[in-house]
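Participant: Dropping the structures in below, format is structure tokens.
Taken together, the values in this text are just the output of simple stated rules run on the coordinates, not laboratory data. Note that this is a predicted model, so its numbers are computed, not measured. Cβ atoms are built from the backbone, for glycine too; each structure is taken alone.
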Structure I
Amino acid sequence: MRAHFEFNYNRPELEFDRNEGKHFNIMKRALKAGGRRDIFLGARECQAYVEPCEFGKGPGYYDDQGTQHLGTMVHGFNYPDETGRNQFEVRLWSAVMEQGYIKFPRPEKCTIIRPIKDMQAKWFDQYNVAAVEKTIHGLGGE
């Protein structure tokens, strides 16, 4: 899976933390450790393994398998600071694999959204977000 990150521009108070190097290094450490959370491909019984690789290099097991509908899966979560609603929600989508590739839609393109609970946006500032130096060196960084 090719991955990337985007800063949340709905949080102007976090502008001081928009340091690509910091977040890239956090991602590299998480990847080296096998991920930050368990990954499930639709169900607990279908777990994924995380390891670094060069995207698209070499043949994949599903490359010649055609189109496979994988059913409804969790895409991600909507937090109040991202939606403007005082609600924590889960985004679902109908996953399809074509020739070994799964193309994930952008969060705003997901149409199946289920509320989980009422929630207020958490406030972040320089006092409760770790500085680059603490993140890289103080938390087991490189």
Structure II
Amino acid sequence: MTELVRPIPEITPELRPFFEGSRRGELVVQKCGNCGDLRFPPHRMCSKCLSRESSWTPVSGEGEVYSFIIMHRVYHPAFANQVPYAVAIIKLKEGAKMLSNVIGIDPHAIKCGMPVRVSFERLNDEVTLPMFRPVGS
């Protein structure tokens, strides 16, 4: 039987610094060069001040579950053995929000406001993804 391969995100030029940071075990987000607002995913223009200047900056990897959904259906066969799993918006301590997964906990025990910390999952030599675990697990 052929093993199903998990879909791997494409490393686009806009996301290359993010994936390079993740591969090093460092969570990075885009920072506005004018007002300092942090954002993810990256954008060409700051939504607060409209500046086109930006850089990538490391963040703590600490945050909280802002919102989440528990996936009970199999939308891709490669994820069948992971159902149910949580997809969450994580509000980082520094303010940026990021879509990710909450792992290391029964998805039905996840609560909004629950403190989490980044944990990196290496998918291959190029792609490492940040996932989030409850603080203390």
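Participant: Name the one structure among I, II that P(r) over Cα pairs in 5 Å bins from 0, in percent of 2, 8, 12, 16, 20, 18, 13, 7, 3, 1, 0 was derived from.
Facilitator: Values: I: 2, 8, 12, 16, 20, 18, 13, 7, 3, 1, 0; II: 2, 10, 18, 20, 19, 16, 9, 4, 2, 0, 0.
Derived from the structure labelled I.
Participant: Which one of I, II has distance in nm of label points 7 Å out along Cα→Cβ at positions 53 and 125, as calculated from the coordinates, equal to 4.5?
Facilitator: Values: I: 4.5; II: 3.9.
Corresponding structure: I.
Participant: Next question. Of the structures labelled I, II, one was used to calculate Cα extents along the principal axes in Å, for residues 21-68 alone, giving 39, 28, 14. Name it.
Facilitator: Values: I: 39, 28, 14; II: 28, 27, 14.
That value comes from structure I.
Participant: Sticking with this one: As an exercise: helix-only ellipticity at 222 nm (-39500 (n - 2.57) for each DSSP H run of 4 or more, over all residues; to 500), calculated from one structure in I, II, equals -1500. Which structure is it? Walk me through the numbers before you get to the answer.
Facilitator: Numbers: I: -3500; II: -1500.
Of the structures listed, the value fits II.
Participant: Right, here's the next one. Please state which of the structures I, II yields -0.49, -0.92, -0.95 when log10 I(q)/I(0) by the Debye sum over Cα atoms at q = 0.12, 0.23, 0.24 Å⁻¹, for residues 37-92 alone is computed from it. Please report the intermediate quantities before stating the final value.
Facilitator: Working: I: -0.49, -1.07, -1.09; II: -0.49, -0.92, -0.95.
Only one of I, II returns -0.49, -0.92, -0.95 for log10 I(q)/I(0) by the Debye sum over Cα atoms at q = 0.12, 0.23, 0.24 Å⁻¹, for residues 37-92 alone, namely II.
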